[in-house]
Structure formats: structure tokens, C-alpha cells
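Throughout, read-outs are computed from the coordinates displayed, never taken from laboratory work. The structure presented is a predicted model; accordingly, all values stated were derived computationally and were not measured. Cβ atoms are built from the backbone, for glycine too; each structure is taken alone.
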Structure P
Amino acid sequence: MFLLTMLIVVLFILIGVAFLTLLERKILSYIQIRKGPNKVGFMGILQPISDAIKLFLKEQTVPMLSNYFIYVISPIMGLFNSLLIWTLYPFLINCSSFNMGILFFFCCTSMGVYSIMISGWASNSNYSMLGCIRSVAQTISYEVSLVLIILCPVLMIESYNLLDFYFIQDSVWFIFLMFPLSLCWISSSMAETNRSPFDFSEGESELVSGFNVEYSAAGFAFIFLAEYSSIIFMSMLFCIIFLGNKIDSFLFPVQITLLSFLFIWVRGTLPRYRYDKLMYLAWKCYLPVSLNLFLLFVMIKVMI
């Protein structure tokens, strides 16, 4: 039953990722006052399917000086890692929910940086190596603030299980109690998933395409799927922790879609940060804010 459930979840995630790419291309095209994909199917609705067929049928090129086995396996491991986090999805039938869910989430997200780092290293390209070094520094920096941000709601409910967020927010959502923290979480999750304006591992303007510059065909598709799967997961996690929505209600997928739309909107609106400003933001803005708010919630909990 567990394997069947997870198979269905993975299937729907991959379908969701496919149509999230279509949504992104449509939104970016309207932001830039042009038409997006509109030829394949009705209003371009079949474009993701044709893109997938094209990517998986293309020839896989491998750089001559690359470390072949690691070069091929690291995008697959990255996708596996991003899909593994979805075992945290809080099913009401308690099929795969477990008590240390938040800790498992941090274990998986900290492992995610290795696939980017190894992809960049194994390609044996200067641009790839620069992209992966940037990504490692960025992910380590923002994970510190992410842990402190998520510890505040965890402290309030005294549990690491995502289902407890679902039950405890019946009367009031945490976004009203922790509004600054929720904004810090959205920004940090954009940095964690390497999205604009923090997409330094894929700095097209200065690194051609960053850590994935040598990848094509299926390897590029796996990297792409892993990134967009992480975006949907971060949106889902925000909805559960701060918006406390009913998982079995119609509003839940609508909120996830709106959060995913926010990721795309930011990409179409904001320019890329300068790298030193990114580190300044993590260590001198988010870290002190999250630390102080964490101490505030500790005091509140002690007084209660």
C-alpha cells in the first residue's frame, strides 16, 4: 500500500512539474509582452509533453575529460533526492507520515546540494565548477536561517510531524502569528531551490548556464525535474506550516499553485542579486532576525 501510494504521488508530481514549466513560460511571456507556447495543442497545453519527448530522444553528449559514471549518475540522484522528500506529504490515512518529518526534510535538502556539486565537478568544466562552488556556499548559508525559521513553529506545536501543523491551526494560521518569519521563509526557500533572484549556480549572464552547462538530453531533463519538484514541495510545505490549510480541501492545491506562481513572478520581475549581497542577506539579515524571533518564541513558550 505504501509503495503504491508513493508511486501515485511521484506520478502526479511529475505531471505537476510538466505543467508548472508551461505555466512559467506562459507567465514570463505575458510579463515580457509576448506570446508563450501556443502551437502544440490547444493554447500550447501539450507543449510540456512534446518537450519531454524531445529531451529524452536527443543524443546524450558526454565531455571527453569528464568523470563518466559520476557525470551520468548525479542528475538521477538529484531527482531521486527531490522525489524522496515527498514521502513527507501528510496523508490523513497516516500511510507514510512519521514523527520526525521536519528533521527528515532537512536531511534531504542538505543532501540536495551534493548532486549539484558533483554534477559541476564531474563535468570537468570551469563554468560548471564555478557554478557548483557558488551553489554549495549559497545552500549552506541559507540552510542555517531555514532551520532557525522552521524551529519557531516547531517550538509552538512541540512536534516535528507535519500532521500536527494540520490539526493545531484550526483556529488561527501561523502566518498571522509569524508574519516576518513567513516572508523570510519564502525568500530563503527561493535561495534553497536556486531560483531567481538567487540563481547563482545557473548564472546565465556570466557562467553560460552554470553547473549544468555540459548536460544535454535526459541529464538536463533530470536536473530540470529536480528543481521544479523542489519548488512545488517548498510551496506545499509553506502552505502546511504557515497557512495551516485542510489537506483534503479544494483550497490546498489552489494555495500551492499561488505559491508556485509567486516563484515565477519573482523570476520575471527581479534582477539577479550580486553574490556578496546574497551572503550579506543570509548572514547579516535573515540570521539575526530568525535568531531574535526564535528567542522571542522561546520566551512566549516559557511564559505560557
Structure Q
Amino acid sequence: MTTPPRSDRPLRLGTRGSPLALTQARMVIAALRDAHGWGEGAIEIVEIKTSGDRIQDRKLAEVGGKALWTKELDRALTEGEIDFAVHSMKDVETIRPAEIVIAAMLERADVRDKLIGVESIADLPEGARVGTSSPRRSAQILRARPDASIVLFRGNVDTRLRKLSEGEADATLLAAAGLDRLGRDGVGHVVRVEEMLPAPAQGAVGIETLAANTEMRTLLAAIDHAPTHACVAVERALLAALGGDCRSPIAALAIESGDGIHLRAEILTEDGAEHVADDAMLRADAAEADAKALAARMLDAASPALRSLFAGS
């Protein structure tokens, strides 16, 4: 058993206030309490409203990208309002502030998407409206079903399900991990990764703190799931090497295999008409460098139109 680093107040965990974000924050608290033998009052949740939560009627690319999910939490961390922060890793921009470190990741959950409204992509009606705000999901759907149209769906899980039930779209896609964490594992139909490769870092929960806060980093290291951290790190390395942003349709999945990591990836044009898919076995001692080499190979194989979507080209 270890004692929290401060005796005068609980540790403060910053999080967004959505039901899923709060559920993930409670998962982190439970993991820390189990690891260190702390009591119920050792950690308190600090809810922080992010720009991404406030702005729901426009695509992320139009209003600042993934930083909309992190900048307020980053400010709270750097200004000492919180001691650490929890994020869905797929929502964390690739380049992070130098003073902030991803100190731990929980064990990754189901990486797959779920299709809600119909049982399969093939079952979508002719000219179906599919609700999503993800360029990756949009491109993959349009690649499989060019007759479909994409309807902007922003908001938390309940908001998206309500929009679907009110007839704003014929189907939508949500991460299986999020549905499972909210106790909605019976909602929707799993889409195989062979049909829709997930977003980089999908299903992973990350915890950040200040790089200079060695005591907090040590406490968080106790709950770090090393295989998840390693796999998500190479997916993020690929993302960085591609130069992708929130407008760029990118899918990637890394899985430990033997002494290395098997990384599969796909880049697409926004309409899904063109794509490049590739994979590589990454060496354990050079995984991030190998992921960057895979990114370069994919960009070399892409058409000028596809390559233009990626700053890394």
C-alpha cells in the first residue's frame, strides 16, 4: 500500500463531463485504488467543459480539430488545477505539449466499430444516410457503399442514438468500447476489422500528467498496461509520420505478435474512391521507426490526390 502524494487534499483527476468520459475517469480511479490500496477519498473528479463538448453543429476540422477535446484539460493541468487527466486516446492530437506526458494507458478494450440501424453495411438501404462525424468512417462507408450519403452526427453516445431514433439518418457507427463501457453492449452489430479497420488508438484510455511531476508519473506507472501503450504508441507514430489531421481518413491497428508488433494501416480519400492499405511487422526495439517507414511506403504508393490529404507527403 502507498499513500497519496498529498495528505491535505485528494488527487484531482480532470475529465470531460460526458457519461463516457466520467465512466472512464471512474475506471482510472478504481485501477489506482486497487494498485495502491487507497480509500474512497483519495481521488476526486474535476469535470472540465471542453470546446468539443460545446460546439456540436460543425465538423472538428472547421473549429480547431482534436485540440477541442484537450486544450482546456491541458490548461488545467499546466496551471495546477488538476494533477492528472484522462482521455480517450483516439481523441488526443498526435503532437502534445512538451510539458505534458502520456504516463499510462489502461488495457485496451474492443477496437471495433458497431453499426446501429441495420445489421451490416450490405444491409444499408439504397441511398442510405449514415450519421457520423468521422472522416475515416465516412470514407470507409462510401468505399463500400458509394450510393450512401453522410450526415453529420456530433455529440455523445446518447445524442447520436437519439438523432438516429428521430430519423436523422438510417444508420450510425459508434465505437464498441464506448458502448460496452456504458453498459450498452447489446446495442448495434459489430463490424469486423477486415471490413472496417479502426481509428488509431481506438478503444484505449490514456492518462496524462506533467512531465515534471515525477511523483504522479510513478503512481500512474503502476496502472500502465505496457502492451496497450506499445501498440497505441506505434499507431500514433504512424499517424504523425503520415501528417494526418482530423480531416484525413486514416485507419490503423497494431497487435503484439511474437517478439514484435504487427501494424496494419489504411489511408483513403474522403469519398473512399481511392485507398492504400499496407502492413508491416515492427521490430520491438525499433517499432516507432518501423511505423514511420510504413507510413512513407504508403504515401509513396498513393496517388497525388490521396497524398495531398496528408501533410507528411
Seminar exercise, completed: If you rank structures P, Q by relative contact order in percent (Cα under 8 Å, 6 or more apart), the highest one is P
Exercise. Computing distance in nm of label points 7 Å out along Cα→Cβ at positions 175 and 199 gives 2.5 for which of P, Q?
Worked result: P
Seminar exercise, completed: Working back from -22500 (helix-only ellipticity at 222 nm (-39500 (n - 2.57) for each DSSP H run of 4 or more, over all residues; to 500), computed), options P, Q, answer is structure P
